[in-house]
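Once you scroll down, you'll see the structures, which are given as structure tokens.
Derivation of every value follows stated rules applied to the coordinates shown; laboratory data play no part. Computed from a predicted model, the values in this text were never measured in an experiment. Cβ atoms are built from the backbone, for glycine too; each structure is taken alone.
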Structure I
Amino acid sequence: MIATDVAIVGGGIVGLATAYQLTRTLPRSRVVVLEKEADVGRHQTGHNSGVLHSGIYYKPGSLKAINCRLGKKLMEEFCAAEGIPYEICGKVIVAIDESDLPALERIYERGVANGVVCEKIDKARLAELEPHSAGIRAIHVPEAGIVDYKAVCHRLVERIREAGGQVLTDARVAKIVRTREKAVLTTVAGEQVETQQIVNCAGLQCDRVTALSGQKPEVKIIPFRGEYFELKPEAAHLCKNLIYPVPDPAFPFLGVHFTRMIEGGVECGPNAVLAMGREAYRKTDFNLSDVMETMGYSGFRKLAFKYWKTGLGEMWRSASKGAFVKALSRLVPEIRAEHLEPAPAGIRAQAVAPDGGMVDDFLIQEAEHVINVNNAPSPAATASLNIGKTIVERLVPRLT
């Protein structure tokens with residue numbers, strides 16, 4: 001039996017950032033992170049394209065907007081202090097034609113309201129920044145950047161352990177029992193952790209962990225696979241930094257885009273296609289239990305009925321490289337199929353409400369002895385250190 005003050009379920013970047021912030025805020029507190037995989041950051045964090053988001057897209061005053069702005073500053077400070085490579089390279093959000101201009105203007109207004117350094121630029125200035133990009137107008141966001149979030153995770157583990165905390169891998173939580181005084185978590189290996197407080201940062205599995213804790217989840221996680229290509233070296237000159245389209249305001253996805261990565265190379269994508277399992281990273285992966293759970297959820301069926309045409313388009317881009325290239329060529333007309341090679345896919349844990357609505361903002365659900373982070377999609381990696389700080393602020397009165 002391990003006795004601790006706080007047990008954190010999930011060793012992605014949000015769970016690790018929470019443990020790290022707890023060791024800094026309450027250095028005498030005991031913390032244990034329980035990660036079901038053999039290493040930390042194996043899922044959403046480890047399949048992240050590594051963008052330091054500015055916060056330009058998010059509704060002013062939302063948890064996303066607040067945590068992204070504060071978290072980006074904390075992440076930059078952490079990386080600078082720890083010698084982790086990052087770069088403030090800037091991005092452009094491109095209006096391809098006149099129909100994109102109203103949405104581009106709304107994004108700019110949000111950026112200004114959120115305190116983002118950004119400016120509207122014309123076609124000539126866009127050509128200076130990204131010579132191969134199409135577009136009639138754009139927003140330049142010079143403070144956007146790139147970083148290696150996996151390196152951040154491993155450094156957080158070092159700092160947590162140095163402070164006396166524990167990070168346990170191969171420790172999937174199978175059972176949670178809560179009483180008035182404490183909670184006990186049991187892993188699949190039979191190890192038990194007795195704790196005052198639980199923080200659920202389980203990402204793709206967060207709604208299931210919420211249910212294990214005895215609380216009814218307000219949402220269900222529906223997995224969407226984001227498929228990527230990478231530019232071959234001879235085509236890498238087509239993108240200098242980050243090139244994004246104007247996103248569809250009806251969806252919490254940003255559309256296919258070009259991202260220069262901190263370790264080198266340029267990633268192109270993603271699409272957003274329903275995954276046949278919460279960890280189905282390959283097209284051939286299939287988890288019957290996960291699929292049945294998704295299909296049996298009324299919220300998903302309502303979502304599918306409302307957006308079936310969009311879903312078919314995403315599936316077509318998944319099946320056809322030519323269709324994917326066509327989408328990319330709207331941003332960079334010179335792109336050709338022979339310029340692209342497959343890159344690893346990621347899974348987005350999209351929280352969907354019973355009415356079929358896709359939850360856009362971060363969602364934190366609290367109960368006695370437990371804080372459940374039930375929606376933390378992009379920009380959660382950028383925002384992670386401030387999300388962790390926010391969770392710790394909620395923990396402090398529970399521990400003192």
Structure II
Amino acid sequence: MKKIILTAICCSIAYNSIAQSNKTEEVVRRVADNVITHTSYQFINAKTGAKYTSLKGVEPTTDIRAESPYNKWYYPMGVLAIGMVKTGSTLSDQKYADYALHNYDFVFNNSAGFEKLYQQTHKGEWAPFFAMNNLDACGALAAGLADVNATANRKEFRNYLDRVADYISNKQLRFADKTLIRDDPRNMTLWADDLYMSVPFLARMGKLTGDKKYFDDAVRQIENFTGYLYNERSGLYYHCYYTDIKQNGVAQWGRCNGWLALAQVELLNLLPADHPKRAELLQLLQRQIVGFSRYQDISGLWHQLLDKPDSYLETSVTAMFVYAVARAVNQGWIPKTYIRIAENGWEGLAKKIDTEGRIADVCIGTGTSENIRFYYNRPVELNDTHAIGAVLLAGDELITYQRNNSGK
């Protein structure tokens with residue numbers, strides 16, 4: 001009798017795990033399919049309304065731009081590419097990886113005309129693609145391109161990756177201790193966001209080339225960013241560090257903490273098992289996870305300002321934290337019991353995704369400010385691109401967990 005009951009319980013657990021996996025997959029597909037549906041691979045003249053599927057025979061002007069937000073050369077598109085490639089693998093559905101390739105093809109195949117325009121005006125569509133004068137212009141996008149090129153194996157893609165590697169390694173502004181920083185809008189300022197705009201790409205170049213200098217630089221950035229930005233009292237990270245006053249900014253902003261978590265996970269995904277700093281990095285990641293878990297709302301979501309429960313609940317940081325926790329559990333980096341943090345986060349996140357696959361309550365692009373009200377009042381947009389790639393990654397990792405733990 002006991003054996004029959006135990007068998008029934010195990011079957012019930014397995015059934016529930018499969019049901020959860022199917023439900024999570026449905027949400028992931030809804031989000032990814034919505035992106036595919038709304039990517040037009042067309043240009044539009046903002047003045048005349050004329051549309052073009054190709055720039056062949058068309059003289060580009062600053063009025064001509066990609067019609068779809070998903071065809072912009074904008075750092076969230078790098079996260080989207082990584083998410084689409086991973087979704088294709090997780091769901092065994094090639095159309096998602098093909099989508100990421102198609103997006104990069106669209107840019108590379110149509111870049112010549114815009115390059116001419118950029119050389120003449122320093123403006124125009126995809127200007128950051130040509131300028132490559134800050135990490136936002138290349139780091140995250142190149143990380144996505146590296147994942148795409150792992151199977152596409154295109155010479156022009158690899159040339160671009162090498163160009164980005166040279167820029168980050170040899171040209172990007174740094175402190176004397178080699179920490180990556182910005183000179184705009186406030187000179188010599190460290191932004192937490194830049195850990196993601198550099199480390200995932202450096203990790204991919206380390207794997208691609210076998211050159212340990214990329215891994216070592218990535219590790220250095222994590223150590224240095226932690227030293228400048230981590231708040232031991234709260235267990236969270238500040239958004240920035242101002243060199244001129246030698247102090248942190250005012251905000252322990254959600255998404256910047258999310259960028260930090262993603263960057264650490266992306267490095268650990270690729271860092272050689274015998275790297276001397278690996279154990280230290282695992283400890284830093286677990287410490288961050290414990291830190292931000294203390295601020296999770298009962299809804300499962302996290303706040304725009306993590307330590308300010310009167311700030312709004314925000315979805316991009318929630319997706320980033322869900323992915324980081326679920327990935328860490330799946331890889332055995334942290335105890336399995338932590339998965340409840342990710343499951344609760346996904347439960348709250350799924351309620352913010354409508355029937356069309358659009359994600360609500362996404363904070364728009366955000367700079368730094370000395371005024372905490374700036375962060376409180378940042379607008380939210382429906383399906384802002386900052387959330388989409390992270391949502392796909394979060395869902396994919398939970399599907400993996402659910403599949404691996406059915407019947408256990």
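Values computed for the structure shown
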{"quantity": "Of the structures I, II, the one that 0.20 was derived from, the read-out being FRET efficiency 1/(1 + (r/R0)^6) of positions 157 and 333 (r between Cβ atoms, R0 = 35 Å, to 0.05)", "calculated": "I"}
{"quantity": "Which of I, II leads on distance in nm of label points 7 Å out along Cα→Cβ at positions 261 and 365, largest value", "calculated": "I"}
{"quantity": "Structure from which 1.00 was derived, FRET efficiency 1/(1 + (r/R0)^6) of positions 93 and 245 (r between Cβ atoms, R0 = 41 Å, to 0.05), options I, II", "calculated": "I"}
{"quantity": "Of the structures I, II, the one that 25 was derived from, the read-out being relative contact order in percent (Cα under 8 Å, 6 or more apart)", "calculated": "I"}
{"quantity": "Among I, II, which structure scores highest (criterion: volume of the Cα convex hull per residue in Å³, for residues 165-204 alone)", "calculated": "I"}
{"quantity": "Structure responsible for -18500, with helix-only ellipticity at 222 nm (-39500 (n - 2.57) for each DSSP H run of 4 or more, over all residues; to 500) calculated and labels I, II on offer", "calculated": "II"}
{"quantity": "Given 21.9 for mean count of other Cβ atoms within 10 Å over residues 149-156, calculated: source structure among I, II", "calculated": "I"}
{"quantity": "Answer label among I, II for the case where Cα extents along the principal axes in Å, for residues 141-284 alone, calculated from the coordinates, equals 59, 38, 32", "calculated": "I"}
